Structure I
Amino acid sequence: MKRLYLDVCTYCRPFDDQNFLRIRLETDAFYLITQYIKNGHYQTVVSPVHFKEVGAITSLKKRFKIKSLLNKIDTGTIYDTNKARQRADELHALNFGIADAAHVAYAEQIADVFITCDDKLLKKCKKTPLTVVAMAPIEFIMSEGLQ
């Protein structure tokens, strides 16, 4: 079973302005992915970076809903924090943002696919040798043939 690491911007997509077609499509892709996770086709993994980043969301409603979802899907995945920190430092030296570097570092340890709506991050991931496949939500559902 593939393990999926969705970054926080993907979890936030349903709260974004749905008047934009791309955002609506990515929201639909997110819901489709989560439905397949609920049905047992994929496993989702969560890292401490998720909770730290979500804790900084200013909207109480948004923060509560995302935190609740993360708590439901957190399977207690075991990871090496020191290894993640070291890899995040390496990625940060390659011009990844601090949070992005931390997400990718954990994803490399515990996931098969890293899913993000962040175009700049996705571009960096595709240019950098990683041990995890990085994709946008729509790209993921297309590659998996999800309907």
Structure II
Amino acid sequence: MSNELKEKTLLSNRRALHEYFILSSIEAGIVLQGTEVKSLRQSKANFLDAYVDFINGEAFLMNMHISEFDHGNINNHVEKRKRKLLLNKAEIRKLQSKVKEKGFTLLPLRAYLSKGKIKIEIAVARGKKSFDKRASIAEKDAKREIERKFKIH
């Protein structure tokens, strides 16, 4: 069975792809509470202002919004809290050194199920300027136009 068949994307950050150049990405586990897992499986979450920060040598996912679970009880989770990412020390050091360089940031790209576990794909990214965004949009339009012409003929 291929790796693609084992993974199910729960959530993706399309805005990050529009506003940032993605330089490299890495898979990380995430520490979640039970009701957070259930909400994520229902895709009731978003990465709107989410980013990765380092606190005491550990990586945390900040500002990721996971809606409260509909059938949860009084012990339901807090919607926006810092969530620990599971990375080894070497990966953390490597990512920290990249982020210290000017203009780079760490963003979540997608959340997915892999072998029953929820994983987060985080990426080292550099922000696009407005002219870069316009160029990206023009490039997509050109590709779409070419595809349209080939479909017609």
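Read the figures in this text as sums done on the coordinates, not as results from a lab. Keep in mind the model is a prediction, meaning the values are calculated, not measured. Cβ atoms are built from the backbone, for glycine too; each structure is taken alone.
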Quiz prompt | Rg and Dmax of the Cα atoms in Å from the coordinates reads 17.8, 61; which among I, II | solution = II
Exercise. Tell me which of I, II gives 2.2 when you compute distance in nm of label points 7 Å out along Cα→Cβ at positions 100 and 132.
Key: II
Quiz prompt | For -10500 (helix-only ellipticity at 222 nm (-39500 (n - 2.57) for each DSSP H run of 4 or more, over all residues; to 500), calculated) the corresponding structure among I, II | solution = II
Self-check item: Per volume of the Cα convex hull per residue in Å³, for residues 60-115 alone, the highest-valued of structures I, II
Solution: II
